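These are the structures, in structure tokens.
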Structure I
Amino acid sequence: MHTLTIDDFTREPQRLLDEARRGEVAVVTERGEPVLLSVPLERGAPIQDTLVELAAQLYDKELITLERAARIAGLSYSQTIDEFGRRGIATIRQTPEELERELAAFGP
């Protein structure tokens, strides 16, 4: 995996494409934080299925929000919730404390 700064990417955008063509994964960072992940795909890869799978994996690992997952997958918010439900990925995530407070709000 190769890391480029946003300045590197701005100066040499072709570099990212060249690395992808060589099969290399690249991360573009801004002030040390990742902002873009470049993942090379095989020719003929099913793009929509790949995007949904990527969104599901990143969301399940709590690396992105549900909103961002929906955008990556190219699905509506409700379609994303349904798709993740079919995959067994919880979309309502509460800590035990949050759940306790919510249940307490309903009374005894």
Structure II
Amino acid sequence: MQNLIWLVLAAAAEVGWISGLNAADSIIDWAATGGCVIASFSLALLAARRLAATTVYILFVGLGTAGTALLDHFAFGMRFDPAALAWLTLLLAAICGLKLTATSTAKATS
């Protein structure tokens, strides 16, 4: 469970640096963006110590993508059209399906 927490924090840091690339306009903003990059990958590596690399990668990228889309909508006023919402829902469903499949596979092999 702790590794999944590291992974969620890594995805949150990824959202931070992606947003920073879009909004940074001072040296402090760029430093914070760089800090988010370091935190993002460091936390993902912590999670990868005990989780399968494919699980870490897909959850990291998927949650980062979903988080960035949601932040763009709520913080920067980007409009979601129905197709974007459908793809975001499909992405989150795939992440949940992967987690359920990985858990059941791990139980079956132990």
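Rule-based calculations on the coordinates, nothing more; no lab input. This is a predicted model, so every value here is computed, not measured. Cβ atoms are built from the backbone, for glycine too; each structure is taken alone.
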> mean count of other Cβ atoms within 10 Å over residues 7-14 was computed and gave 20.8; which structure, I, II, did it come from?
Replying inline: II
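With mean count of other Cβ atoms within 10 Å over residues 39-46 as the yardstick, tell me which of I, II scores highest.
When mean count of other Cβ atoms within 10 Å over residues 39-46 is computed for each of I, II, structure II gives the biggest number.
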> Which of I, II yields 18.4, 63 for Rg and Dmax of the Cα atoms in Å, as computed?
Replying inline: I
> Given structures I, II, which gives the highest value for relative contact order in percent (Cα under 8 Å, 6 or more apart)?
Replying inline: II
>> Given -31000 as the derived value for helix-only ellipticity at 222 nm (-39500 (n - 2.57) for each DSSP H run of 4 or more, over all residues; to 500), which of the supplied structures I, II does it correspond to?
In response: II
